[in-house]
Structure I
Amino acid sequence: MERTTTDYDVIIVGARVAGSSLAYECSKAGLSVLLLDKGSFPSDILSTHNFFNNSLAMLREMGVLDRLLGTGTPTYRRAHIQFDESIIDGEYPEATGEKDCLCIRRTHLDHILFQHACEQEGVTGIEGFRVTDVIMEGDAVAGVVGCFRDGRTERFTARLVVGADGRHSAIRSLVGSEQKMCVPTDYASYVAYVADYRQEGERCVEFYKIGENLAIIFPTSDDLFVVGVMFPLDNHQWRNRFTIDPETALRSFVDIHFATTRSSFPQRLQQSRVALPIRGLLGYDNDWHQGMGKGWALLGDALSFKDPAVGQGLHDAIYGSRVLTRILSATPHWESGWEEMAGSYEQEMESKMMARFQMACQFTKNVPTTEEQSAVNRLIGSSGEATAAFLGLYNYSKEPEDLEAVISRLMQGQI
């Protein structure tokens, strides 16, 4: 719903998952919102784009799950994981009443969420607007300056400006948010969308870590599977091969490095067809930034980017939008409450997300698997309870200490 004004309660820069979710939540709280994006929808973006079942509950509560499922994107419940010689195979535990997981392409997801946000009372959405600066009143952010695609410039003011504009956030840079943690990845990543890929048995996510190389496969939208491979960033031979001929490199890489998987993954990939251009991500930081200051806040990847292997980015974006809106709603006078709000926001986000952030930091480093860890992996794979506890880490139905307790009982012969 559009408003003919340049003054709002909240300006959100970035209208994909984080921004559109926040616009929806702010609308329900009675706030006026300007939702800006430099791009337009539908459009694609490099992303894991997976929701575990705990996130489907949030999408259902937002009223968009049926529209997302209406795209024909298949759901799944099972994971098949191989760490070297160890197999962990099972269903993700039920979370918040949901059993299904969903890996939906961003061409569908972002468009539907943006449309849904703009349908809400008090939300104005503008596509094709690039923010170039923030407006300051004293030491507080009070709005944004930017330009439309035709060159027209405009100023918009608000009580709060939120950067939901991704891991290279312009807002984060403009407000000078402090980087609190940073763990660079050791990996190069390449992502392909393939058609005619056939899985063995029940539809599932496949994950393989063989030595220093990783592969992950999700069923996704448009009758496709998304296939991601990762290898050490300093392996310039493979990086060059992917640069010269990405499809041939992908097929050769999988044939060579995943031949020892205890599944037919390499053969099934060879029988599939690459449907879209292969894209690469050469190095990234697992990072965490200051989340709020006077007149500004960060959300989603702008706040914290995590290794895609743990698949937590979309959950954290939606969850964070709820936390931020709740804190804003509980504080009637924002102008005198920035420090208290910032403390509450950062504390709650860290309390919720830090364990998975640390998981991502472990995945992102190319550290050989120890004999002890291999033994633990075999132990997890041998027990249905331990497998459920391990998979439950991904959908928040279990915490690391729950898995540790199960492993301890297994080692003591109590299970």
Structure II
Amino acid sequence: MGQKGKKIFGISWNVFVLGLVSFLNDMSSEMINPVIPKYLTDVLRTGELLGGTLMGAIESLSSLFKVAFGYISDRFRNRKVFIFAGYALSTFAKGALAFTRYWWDFLSLRVLDRVGKGIRTAPRDALIAESSEEGKTGKSFGFHRMMDTLGAVAGPLAGIGLLYLMRGIEIERAYRYLFLATTIPGLLSLFLILFLLKEGGQEVRKKISGVSALKSRNLRLFLLVIAVGALGRYSYAFTLWKAGELGYSLEGEMAFYALFNLMYALSAYPIGVYSDRVGKKRLITVGFLISALASLAFAYARGPGTLVLAFLLYGVSIAIEDTAPRAYMADLAKDFEKGTVIGAYHTVFGIFVFPASVIAGWLWQSYSLTYSFLYAAVMNLLAFVMMFWIRDKN
């Protein structure tokens, strides 16, 4: 059977396997992501501006490589080797965090992890698109994001459990043991890629020819909107710093983070399916509005009720932003350039998401976290308005 023929629960084989891979990898990542903000401020002793800058740099740098490796995977007509190499590099980098002592060696390993993400993301997303039935890319990307985020729910819960088991150990040493534990699900994900993932079918092997979708006015305008929206996409660390500001413990922050990821996971698959029906452009537009509302809720949260609402809205907005645009770009791309076009989206996003966290960190240090979230709300509202400039009906 071809890559689109064999199905598991109505999902193509490759999409199903990549969903499992992302579940394990994100479980690995999210075991430690909720503790990283406190690790930076309490162990490595970074301040607000440096902390925000580091988090922004970490989340941004991976995207700078995505268009390059998407392009290379299109030219080499091979996705699997880049997917494996990217996940392998990230697995090593996360485990090695156990040996960091300064902010600069921490940053170098986190950048290495993000380089791994940059290597794998566009080829992986292209393989998902190539393995999907026509008109069902939203469903495939929704399933993948759901599995990815279920891993992000399992990760913090596993992290909480491990920290509980290590409650008699000095906190800095417990952090380091937690970093080492991430290699277990990471190595399992590499096994799945190596032995179960199939290389792309005929779509990848077609002669490279035709006019690139990147020359389309609407696609370029859409990338401009993505840039504006990315300027309002602060690091998740700011949401945890907000919870800490309201008096919640590390375990409380991790619980809020798990709530966010649970909402993301529950939303991603139906959002993907729904986007195939109502149009991805429409859903992306709504996503920017929800993101603005989430930012306002974080800005004015003073008690648990508003904070819970903020995390729920944040989960839905990120589920939309991480699902619909990828499927939208995949639908617009020609068969010979899916990796390149999807990589262009990730790269534009990555370039502009870095200053977003730097600006948010500066506003936090100079004024308060409230201003960081208000700034994000304004940028998302601007992106929401700009979406109406795009006449594309996709």
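A short reminder: the numbers here are calculations on the coordinates, not readings from a lab. Here the structure is a predicted model, which means the values were calculated and not measured. Cβ atoms are built from the backbone, for glycine too; each structure is taken alone.
Among I, II, considering only mean count of other Cβ atoms within 10 Å over residues 121-128, which has the greatest calculated value?
II
I have 2.5 for distance in nm of label points 7 Å out along Cα→Cβ at positions 145 and 369, calculated from one of the structures I, II. Which structure is it? It traces back to II.
Which of I, II yields -0.42, -0.72 for log10 I(q)/I(0) by the Debye sum over Cα atoms at q = 0.09, 0.12 Å⁻¹, for residues 41-224 alone, as computed? Here the read-out was taken from II.
Assuming 0.25 is FRET efficiency 1/(1 + (r/R0)^6) of positions 265 and 337 (r between Cβ atoms, R0 = 25 Å, to 0.05) as calculated from a single structure, say which of I, II it is. Label of the originating structure: II.
Name the one structure among I, II that Cα extents along the principal axes in Å of 58, 45, 35 was derived from. Intermediate values should be presented prior to the final figure.
On the way: I: 61, 51, 40; II: 58, 45, 35.
Of the options listed, only II reproduces it.
Given a value of -25500 for helix-only ellipticity at 222 nm (-39500 (n - 2.57) for each DSSP H run of 4 or more, over all residues; to 500), calculated from one of I, II, which structure does it belong to? Among I, II, the structure yielding -25500 for helix-only ellipticity at 222 nm (-39500 (n - 2.57) for each DSSP H run of 4 or more, over all residues; to 500) is II. Supply the structure label, taken from I, II, corresponding to relative contact order in percent (Cα under 8 Å, 6 or more apart) with the calculated value 21. Label of the source structure: I.
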